[in-house]
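Pasting the structures here.
Every read-out reported here was derived from the displayed coordinates using simple, explicitly stated rules and does not represent laboratory data. Remember, predicted model here, so these are calculated numbers, not experimental data. Cβ atoms are built from the backbone, for glycine too; each structure is taken alone.
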Structure I
Amino acid sequence: MTARSRGAVIRHMEALRRQIREHNYRYYVLDASTVSDAEYDRLMAKLRELEATHPDLVTPDSPTQRVGAAPSAAFAAVVHRQAMLSLQNAFTDEDLRAWERRAQTILGAPPAGYVCELKIDGAAVSLTYEGGVLVRGATRGDGTTGEDVTANLKTIRSIPLRLRVEHPPALVEVRGEVYLPRSRLDEVNRERQARGEPLFANPRNAAAGSLRQLDPKVTASRPLDIFVYGIGHTEGLDLGTQAEALDWLRQAGLKVNPHYRAGETVDQVLACVRHWEPHHHDLDYDTDGVVIKVNRFDQQAELGATSQSPRWAIAYKFPAEQAVTRVVDITVYVGRTGALTPVAKLEPVRVSGVTVTNATLHNEDEVRRKDVRTGDWVVVQRAGEVIPEVVSVLAERRTGEEREFHMPRTCPVCGAEVVRPEGEAVTRCPNAACPAQAMERLIHFGSRDAMNIDGVGPKLIQQLWERGMVKDPADLYRLAHQDLAALERMADKSAQNALASIARSRHTTLARFLYALGIRHVGQHVAEQLARHFATLDRLMAASFEEVRDVPGIGPTIAQSVVDFFHEPRNRALVKRLLAAGITFAAQESRPAGKLEGTEFIFTGTLRRRARRQAEELVKRLGGTITGSVSSKTDYLVAGEDPGSKLERARKLGVKILTEEEFFAMVGEEMPS
């Protein structure tokens, strides 16, 4: 082929791609097709023919490449350039006004306007475009690190493979929410039922499950869609407000939810919330609230963020939908820590689009306070639209045949005599070998925030347990394909996916592993603190009570629990078996050495020249530790303007108090201008 003819082919292929991209945009984003299906198919067939003849001219952003990847054996980790933080929630008008007052305290004046957006209930993702071309798509994960699901996201037609802007930025991270339209859930579930697969409980579960398929063709078979709502890290894109960002995203060919509104005051924001409270169920996608964001990016930067949530945004959650049903029975559930939780068995009732058959009653005192009895008619809701709970009893409908609940004196699973320590609301089974506790520990071990073993959920664990195939977490790593394929409702592909996920979990972090072990009082944050301080599992297992207690943020109760756990021979044997099964830990980032090494800081009040988050990051870079509460272990409290009660407590405990100027002098920086 001559250079001239090759150039003509390239121009022809690019013209076809531009036409097809335009038709995709109009059909999938604008919902306003301008071409017949036959004409669209003709254009695609011509492009495929040219690319088959000239495979060296295929580009990653070609419309033919949406389902071009082979099935993956695993998802690679993706570190988000800018963390995908979760949002703090508001449930009342006062919550929202308190959020505004906190922002005003930091800014010195009320924020200069807000943007209200519907909170889509789906799966959060990040799309990275370089030079306008989609190069990577990732799940939110833990907010810092997600999973590379680029091939799967490319199957969603409303995600452009190339941005529709003449001069795209060098790099931009686009944040969005993948969802399944409510009207399509039954269709997806019918197909799953025909294949003998478990049904999705709701559209959000369907969206999340579809994104994490190892074969992109499976994802492509599901009618997923997306709304984008923001921009993360960017290079070469200068925008001043959230409203401008949404406009730019729409102009770039991305699908933005059309119902966002700007407001100057909190009263205008509340008017938006009031409008959607009764109407959000009219939409063909799940929403559970309205997200309110400070509009100006410079004010967002000044407000900063906590370790978990931005201070410049909040989600006003819609009131939980309630329904009336009858309590058929009250049973007791035994958790992984031995806690006995009374659970109301209900006559099935639909709440927020989900059929509810169980509701937690929390503990014995709560049952007494609400006076819930077997046979009662009750009001139930999904708390935060997730966990079903009994709100109240309709005592006027009682017939006299209702039965009061009494906490059993022995464990309903193993028969051990239960205990309720003085001062605690929870009754516990003290038998560490209780089968119910063991099974719940298995479920916890594989959960998303622990070892993240996708596809090995409670139902599968229960089958494995009942058949004697798995007794502790180490047994999971000995499972073979024939073990899983023989189980009820376990298709061959599902067995392959579960084994692949188990294999992936062998390489994890020390923090995740510690959390997965289910040590009492050790949640995710504590696990991260322990992993950061001790760096290796051997050092932690050999640590004394005093060494653990002296870790920043760890008190005597947690320290005793950790030490007791690793002194127990059965626990040490389990850890040894897990390591022998091939579990390894990613290299722990050592805390940087610096002039603040070994010191503990806490900040209170508003800093005048730098966002508090930036000052806290400076402490961490220099080797210091940030804590949230004042204690005798606190070395310095930095007091800004309008300090809170932490200042008085620091004075009582004799903690050294620094002004903002003194702090910057200590770290060797001039006060920033």
Structure II
Amino acid sequence: MLRQSAFPLPPVAAPKAFTHADGRADAWAWLRDPGYPDVTDPEILGYLAAENAYVETVLGGARDLRPALLAELKSRIIEDERTPPEWDHGVWLWGRYQPGQQYVQTCLAASLEDAKANRGTVIFDQNARAAGKAYYALRGLELSPDRTALAVLEDTDGSERLVLRVKDLASGDFLPLEIEDCTYGLEWSADSRRIFYVKQDAQQRPRWVYAHTLGSDPATDVLIYHEADPSFYLSIGRGASGRYLMIDAAQKTCSEQWILPLEGAGVQPRCLNPRRANHEYSAFDRNGEWLILTNDTHPNFRVVRAPLDRSGEADWQEVIPPSETVCIEGVSGAAHFWCVTERTDEARKRVRIITAGQESDAGAQDVTFPDAAYALWVLPGYDWQRRTLRLQYETLARPKTYFDYHVGSKRLEVVQQTEIPGGHDPDAYRVERLWTTAPDGVRVPLSVVRRKDVPLDGTAPALLYGYGSYGASMDAAFSPNRLSLLNRGFVYAIAHIRGGEERGRRWYEDGKFLKKKNSFTDFIAVAEHLSAEGYAQKGRIACMGGSAGGLLMGAVLNLRPDLWGASVAQVPFVDLLSTMLDDSLPLTAFEYEEWGNPADPAYYAYMQSYSPYDQVSAQPYPPLLITAGLSDPRVTYWEPAKWAAKLRATKTGDAVLLLRTEMTAGHGGASGRYKALDEIAETYAFLVAALAVAD
């Protein structure tokens, strides 16, 4: 174990008297800079810098594992990696890296043959845009239909306050246009004269959709849609057929869609179906009708159809009925077919394809894969007349493969298969889907991978990952970086706990609001199962999660610190109660539909009973690595900073506690494919040292 007594004393954030409006004392509330998002307080910056220096004290020196791990991680990078070409507006686009470069180049070719041969024109080079910047992220890129211009959304500090810019592809120059305070979402009108984008308010909540006409003053941009309710998240995208701009306003329990034809100026958006409480739906137009995914009669959703001009509920006709054991996750398609993605009660994802002329899913083509645990995605495509469906598939041991499923001949074609530099044999690893039982009797799935020569005698170290919020399913995807742990004898497991949607919508609903603690007890049950079955004994299991998964880490550390040999909490959402009581923060209003509103005494009491920061107690915690991003708008830097300070002052025992703050990054950490590896190398070095794994 990494022992605190083996190193000089860590930095101390002195407690200062402060009382919240609800009466809670908070001795480390001063770590929130009142000028945020500008953090300038020298005492705060000094404390964060001292914590970063302490990380170097503990992990650096003669036993520093990070350089060797970083070299391993870099050795597996595909230096000239590229994505398969995709058709868009009559040309082929793909992304590629050049050896040694941090960022992607976007390329264009007129023919598929040239695109496959990597012959084309570079129309956007993120490396050039990132030059001289400590942080750079491209958050959106759209080619105009006439292929003369490129609209992009750029983030240069990790704050997700995006700037819209337009590049003239003929000259290669950017237009004298910069529209600030944008958020995600970007689309062109059919005549390539207007750009649709979303603006955010002072709290970084997306509220307005605008149309900008090229060559005009942005001050004259036309307001297309305004979302008056700050608890609704606003987004835009191109409809599947390419005919409509889809405007989505949604909470976690309610949604509403508006459509705007991409042809013709001056047309106003039209609501497909008015919002009502506890109703979610999404639609796409196909061959003269709407196909609509809705949970109006069942939490696992059904599919209905409606005429293009009569899309309200009164005109809905059922196409696929709801099921108790299968949750319909998405609907997509093209002119000659459409498909649904589904989650079964056995925590397996599948794709079903319905061809033109079929009136229901009877006789649908099922695309299946044999592996015990895997990740599968249906990728979007803009070619409305295509007769193939692009899929991405991978497992915990098998790198990603891109497939085209040919609907007519019912066959899978390998489009591109990832080869790991230096060699990787998927058959040297064992991937399993296991099940355990939670305290309330519910079966909980987990996915596990290990080298086949790792014995099940409890001697192996293990890393258990979890998230369990927002209905996000943590699929069993491949990571070349993870090989550095697996090849050191680690067992790696993903806990598919309630709060995700791996077993359907009720799996999500049973892990939110006043049932949130199910996520924590599920995760603990998975760890106990790994120990009971010989995968790793108690005290040799590290746990890891980020953001809302960081809240999970804080909760399970408070509940069962004895289980864990180490923990990594990445940008952890741990000061739940304080954040949910502060509706000036960007995400608070959206989050009421996930955690509840603490203005309600029942929710207040429940949140306080598990909020990790509020429940820190005088007990021995395992070695802990906490990360933060200074410009993070999703989990503000002071949450992990306050938690680390309170843990230092309260915990017993001799385990090391580390706080690493990225001073020039946000929620996703450092930008650039090589710079991001520095963070992974540090995480792995911490785990290897904390679990005393021989290296």
Structure III
Amino acid sequence: MTENPLLAPWTATPFGLPPFDRIEAAHFPPAFAQAMAAHRGEIAAIGTDPAPPGFANTVEALERAGAPLRRIAACFFNLVSSQSSPALLGVEREIAPLLARHRAEVMLDQGVFRRVAALRAMRGGLALAPDGARLLDRLHAGVVRAGAGLDAAGRERLAVISTRLAELHTAFGQNVLHDEDSWQMVLTDADLEGLPGFAVEAARQAARERGVEDGYAITLARSSIDPFLTFSARRDLRERAWRAWVARGTAPGPRDNAPIIREILALRAERARLLGHADFAEWRLADTMARTPEAVHDLLLRVWEPARRRAAAEGAELEALARAAGGNAPIEAWDWRYWAERSRRARHDLDEGRLKPFFPLEAMLRAAFATAERLFGVRFEERHGLPLYHPDVRAFEMLDAASGAHRGLFLLDAFARPGKRSGAWMSSLRVAEALDGPVTPIVVNNNNIARGDPALLSWDDARTLFHEFGHALHGLLSTARYPSQSGTAVLSDFVEFPSQVFEHWLAVPETLARFARHHATGETLDAAVVERLLGARTAGAGFAAVEFVASALIDMALHRHAAPEAIDLDAFEREFLAGIGMPAAIGLRHRPAHFQHLFAGGGYAAGYYAYLWAEVLDADAFEAFREAGDPFHPDLAAGLRAIYEAGDTREPMELYTAFRGRPPAVEPLLRKRGLLEA
């Protein structure tokens, strides 16, 4: 297997990139098999080491173990998400349960558990550095939460559950991807009424990508369907597109996600009970900043009630606007975005179609880079000729702005295309660490921006670009010594803080004055337009908050359900929405059948609230810069950089209070969302 490029050291490629130009789907199964076997050998050696347990021969040895497996898995799952193919999806179905079983066996290894538990018991006498002490605490908590303290039957059942969940997560995600890739709505010139030029151009590009030579195509990529629902004057076509969007994952037959969801929920509940918890939400939240489902519920309800009242007022305004335009039908979910845009134009004199030319992708990328340089002292230079996995992908070297020293590599995969899952996300091909000498990170941002010449962004697109780049900076700036503490490897409801706080700098007047320029003329946005744009950020605040909080509440309800194996999802969804008083014309942003945060993996299960939890932090944190009167205040920027650098080396609230001087307040969040009532 020495000819397998996944198994050879990646030293011949620039920056230690995976040799994407030589990697094929068939290389992954044997590479995973060899890497897992090697990892099992390392774990066995640690667990049976005759020497007394010590931090070096146990904790640090575990940090080193499995490095080739982590490297191969990072490469594989990035490709499956960004550049899937039938062959890769087949490998994913094969390998996901094997990996899950392997991880469970590693976490449940009794020799390792005894050594870790012994070290944890003598922690006070080990004279560990703060990062080492936290690493030991988190490692011990992790193996206990994984079930290493259970009897043999309990451990075996947990391993079976983990294996089956991996199969189900994979099937769920692939079903949604299939529905997104297979649906399209072909339009003719007669169907384009209301669509601005950028949306028409994106639909033309999507049609060509899908083999439609004449006409235009609307797809289920959010960058395609959102503008269509916002601008199309064809109510019948909006309804057709919206119904396809919300039906993802519900096709009768083998691609129906309902039985998958029931089994996932039942297995998660069983795992929680095995580990001594009443339900999955209780188990999950015990290892977060929130700690309890009750704390999460309280936060969500603090936002829900003012959001619902605000949304009701917005809905009444949209109904009146539609009636004045001659519409007799009530506002439905496929109408809301259309009339909200009409309202925004009338109330704030803003037309997104006219604003987009001022937000070309290239300029917004430069804006994100310039913000990072001013805040954190790093700069980005594009590097060409590297072996990347798709022609869309661009590479940028991150350098220390003062010394020019190499700090990491940033890859941007910006555009929507078939075979790429929807949404936007950050991943790492390699994390920063310094256990055996400095290792620099390789971080990937994936977006799903509609193609154009040039590609033009909406305000939300630009904000998403900044958001994901905030995640990237969290990985790129990490100075953690240990791999498992690096970058975004923090508590699940803290991971969104560095990304969300970075969004604020898009709206800084200096950023807009410098980078929001018309792509063709170079004209800057008029100061009055900037004022209206910033003033309009809370337009539709009720709708946005209701969409989000309802999804977070249904996440908690699903994961606290007493009999998840028997849920009738359609009935449950109807009863849930009626119970919380969901406005009829606002649909769930994420219906369970396509709620990939929850069911295409476990990362946000009983954790979708984390975006709002982090928003409390980000709104309060940026308030500090406002109070200082300088969005680039050097002392505050240094304090913020310390959070990005720290990874999981300190408790999140300790990091935050060191920056802010106090715990966060919720009022800046309500003010930011336009929900602070007099």
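Using distance in nm of label points 7 Å out along Cα→Cβ at positions 55 and 615 for the comparison, can you identify which of I, II, III gives the largest number?
I
With semi-axes √(5λ) of the Cα gyration tensor in Å, for residues 247-366 alone coming out at 40, 21, 20, pick the structure among I, II, III it was computed from.
III
For the read-out distance in nm of label points 7 Å out along Cα→Cβ at positions 303 and 599, a value of 2.3 was computed from one structure; give its label from I, II, III.
III
Of the structures labelled I, II, III, one was used to calculate helix-only ellipticity at 222 nm (-39500 (n - 2.57) for each DSSP H run of 4 or more, over all residues; to 500), giving -17500. Name it. Numbers along the way, then the final one.
Values: I: -10000; II: -5500; III: -17500.
Structure of origin is III.
Out of I, II, III, which structure matches 0.40 when FRET efficiency 1/(1 + (r/R0)^6) of positions 223 and 279 (r between Cβ atoms, R0 = 25 Å, to 0.05) is calculated?
Numbers: I: 0.60; II: 0.40; III: 0.10.
The correct label is II.
With distance in nm of label points 7 Å out along Cα→Cβ at positions 87 and 527 coming out at 5.1, pick the structure among I, II, III it was computed from.
The value was obtained from structure II.
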